[in-house]
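Some structures are shown below for you to check.
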Structure P
Amino acid sequence: MMIYLTRHGQTEWNLAGRMQGRKNSSLTSLGEQQAEWLGERLVDVPFSKIISSSSGRTKQTAEKIRGNRKLDIIEKDEWREIHMGDWEGQLKEEILEQDGDAFRRFWEEPHTYITERGESFEDLIERVGNEIEKLASTKSPVLVVTHAVVLKGLLAYFRKKSIEDFWTGAFMHATALTIVEKQGDEWNVVLEGDTSHHKEVSS
């Protein structure tokens, strides 16, 4: 059965250029619209439930996607974003000034990234891999609302990527849709990071 995976809508900190991680900021009006657009796109999918990261921005997104449907939203800490330690809540420019080498490694050389204050890519992949396996035998479609780095971690898990290749593939824009299924022992990525439900917004 298909598992639908998405990122939360645009947030205030996304606009400001602040790293979020386990900390939270609210959806912007555009972020709410993005979630509603995805809800419209998925209106005919017979989901049995929605699973959300326990972060506020993903819960907000899940509620907007659900709309008027009678669906449970199950919150789970295990679907939260990668823990970024001291970087959380800081502007990217501030992090570059204070911890530039580690920040560059995080984005450009993930296989060399080491942290004592947050979560490693290896730990993230193990965490989300364990969670997705719990959903592998579901009989009806499930929607998981989570975060950008989590989604990249899942794709690394599905495709057995090396950490060096962690960031390859589609960029996970706000409410980008990924669809996967498990066939035998292998995961199949049916759709990756699709935003065709996004609409033009008049200024």
Structure Q
Amino acid sequence: MSLGHALRRIVEEYPLARLDPPAGHPLAAMIRRSAPDELRGALEAIDGPFLVKGSPGRGSNWAAVPWLAVFDPTVTTSATRGYYLVYLFPAHREVVHLSLAQGTVAALREHGPRAEAYLRTSGDALRTRLSDFADRLPNRSITLGSAGELPDGYEAAHILGLTYELADLGDERRLRADLAVGVAAYRALKARGGLLGLS
């Protein structure tokens, strides 16, 4: 398998997999284990400690939006807080988003009903800090096709990134080059103060 093949499997198989319980489902296992392994392999060419996790959901529930994430352990080890690089799989289209994103759950806990507005405002400020990446990671917003607190939060938490159609996932060289750019933006954000200074 390759990173592109892993991403494609999730895009193509997730809608049908959700009709069955996630416990013991091969796609749930793949998102938790083999897909992170492929992402770790793609990161081998990039120096640095990375923590990689994938989530098809929790317990007996599939996620509205499954994800595959890269964490810098000095910033965060969880998608709930801080900021991280993540592949997000929308419910309504056969695409995958590569997103430099802010932790959503911590913002929801801290800001309640104002969390989305807070995340969008901080995302604008963070994009300004990363203006030199705007050409290579041009997506200023994403849509995930699911209603709910978490999908809405993920959309609001997006800073910058890329969207891949299914046909793009066959170009492993491009996927790895884009991943390197995403990691560079992640590191640049950390070097430029991360979330500090945001109101």
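Distance in nm of label points 7 Å out along Cα→Cβ at positions 37 and 173 was computed and gave 2.7; which structure, P, Q, did it come from? Show your work: numbers first, answer last.
On the way: P: 0.7; Q: 2.7.
It traces back to Q.
Quick one: relative contact order in percent (Cα under 8 Å, 6 or more apart) came out at 31 when computed from one of P, Q, so which one is it? It would help to have the intermediate numbers written out before the result.
Details: P: 31; Q: 21.
The structure behind it is P.
Computing Kirkwood radius over Cα pairs in Å gives 16.8 for which of P, Q? Walk me through the numbers on the way to the answer.
Working: P: 17.2; Q: 16.8.
The read-out comes from structure Q.
Hey, mean count of other Cβ atoms within 10 Å over residues 101-108 derived from one of P, Q reads 21.6; which structure? Could the numbers behind the result be given before it?
Values: P: 15.1; Q: 21.6.
For mean count of other Cβ atoms within 10 Å over residues 101-108, the value 21.6 is produced by structure Q.
Computing distance in nm of label points 7 Å out along Cα→Cβ at positions 5 and 181 for each of P, Q, which one ends up highest?
Across P, Q, distance in nm of label points 7 Å out along Cα→Cβ at positions 5 and 181 peaks for Q.
Give the label, chosen from P, Q, of the structure having the highest value of distance in nm of label points 7 Å out along Cα→Cβ at positions 133 and 149. Before the final figure, lay out the partial values.
On the way: P: 2.3; Q: 2.8.
With respect to distance in nm of label points 7 Å out along Cα→Cβ at positions 133 and 149, the highest-scoring structure among P, Q is Q.
Where a number appears in this text, it was derived from the coordinates with a stated rule and is not lab data. Because the structure is predicted, anything quoted here is derived from the model rather than measured. Cβ atoms are built from the backbone, for glycine too; each structure is taken alone.
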